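Asks: The following blocks contain the structures, represented as structure tokens.
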Structure 1
């Protein structure tokens, strides 16, 4: 709606996990490298936590996009709704990896997964299973199923990489399950952005969307950063409304007054 006014190719602050908008802050970059370490070195499992809106989902979508471009090397299952029964969870992995529905006894499902994992090895394709929003898992048998997936291994390597992603309470749940916790090759918490990184984040998204000139003053970005507590999702919401209000008020740039108005409109 406002793209033409601000001379943008697309909206820069949509709260969708579009990987092209992934911002490589030092903390996000470290998280990315640690997860790549688990996957590329076949270390078995990794845990990524972070506050709501901190950029975990965008980061995982970035990984999925990068690995999906290497179809000769990887097969990926991305589970975005893990609040399933243990059996349905395993069936969803089969669907994600093979593109086909599968039903049968639990034993047959495990045999099918075994065949898929060994086929991946024979084809020299590493299998990656990413479970997003894993903090919603609340049944012990599901966590046990995750642990047992890591039993698919050979003497010198795991047959899949399992990445668990979720809010901080996921870490607490894992800590109460020592047998699963011990399987985690890495455990990393994604921090919020500093004020300086928040400014660069806003500028980054504007540039990706095609901005030919600055759209926010430094003071406007400071106001948005302070009220968002460095959480990208909140910044997106404030910036989106500020651009809309700036267009309606015929601003040439988002100034402190417009940014403050956007923050107040959302928080009242």
Structure 2
């Protein structure tokens, strides 16, 4: 693993295989989130995407809990968000909207990336952490994991994407129950309703399972994986006819006989394929 950064909130490494690993690293604070975290996450994911070498990103955490979500002191009316949280006038409300959009776009970096994102979750996945998990492609949980829309307990509606993404992952009635009651969804029920792809004994097993999924993804053509992610994401929000039309355009852009030949050879040999990374690009 080559360390890419050692941030206050997380560490990030990229292996030669193309598997990146971002690990939340504030277990003494239950991996709570603060405004700088969102920008750091966005910048890290966008940088990985721009470099073109990442084939899959695994997000995990250290300690007992995945994350307790936004630190409560953020809402105390002091510090960096004090001005943003002031909605006492029309001008301030307009500024509030702009600030909230910027925070939302930080999690948007995950679905926007060309590579899939796999979350390995243990303990609590609470509030803003559930917004983060919902923005990932796949989720793996330990048996002690639980998920909760914590915001309803502090008198606010969740606003960083979980109310928009969760009903597209789990049955709408389950999403509404979570949003209205804030009750914990335990790991086994999360598996039953489709929020997670697997439940395993503990945090170490969750990370190991996530890495196994990542290895399977990284062995495939990154071009085909990127196209599949784009097609799936588009299909969630559009009628089938529109999604099929989008697929004709997408496939014409990514169809590559040479890539397919390498993939077929690897499949027949039961080995990981040797594929070129995606093209690097400059960030704006």
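Asks: Identify the structure, out of 1, 2, from whose coordinates log10 I(q)/I(0) by the Debye sum over Cα atoms at q = 0.16 Å⁻¹ was calculated to give -1.11.
Replies: 1
Asks: A further question on this structure: One of 1, 2 was used to compute distance in nm of label points 7 Å out along Cα→Cβ at positions 218 and 242, and the answer was 1.5. Which one was it?
Replies: Answer by label: 1.
Asks: Sticking with this structure for a sec: Here mean count of other Cβ atoms within 10 Å over residues 146-153 has been calculated and equals 21.1, so which of 1, 2 was it run on?
Replies: Answer by label: 2.
Asks: Identify which of structures 1, 2 gives the largest calculated value of relative contact order in percent (Cα under 8 Å, 6 or more apart).
Replies: Result for relative contact order in percent (Cα under 8 Å, 6 or more apart) over 1, 2: largest is 1.
Asks: Taking mean count of other Cβ atoms within 10 Å over residues 18-25 as the quantity of interest, name the structure among 1, 2 where it is greatest.
Replies: 2
Asks: Assign the value 2.5, calculated as distance in nm of label points 7 Å out along Cα→Cβ at positions 90 and 130, to the correct structure from 1, 2.
Replies: Label of the originating structure: 1.
Asks: To test your reading of the models, identify which of 1, 2 gives -14000 for helix-only ellipticity at 222 nm (-39500 (n - 2.57) for each DSSP H run of 4 or more, over all residues; to 500) when calculated.
Replies: Label of the originating structure: 2.
Asks: One of 1, 2 was used to calculate FRET efficiency 1/(1 + (r/R0)^6) of positions 42 and 154 (r between Cβ atoms, R0 = 25 Å, to 0.05), giving 1.00; which?
Replies: 1
Every number here is computed from the coordinates shown, using simple stated rules; none is lab data. Small disclaimer: the values here were computed from a predicted structure and weren't measured. Cβ atoms are built from the backbone, for glycine too; each structure is taken alone.
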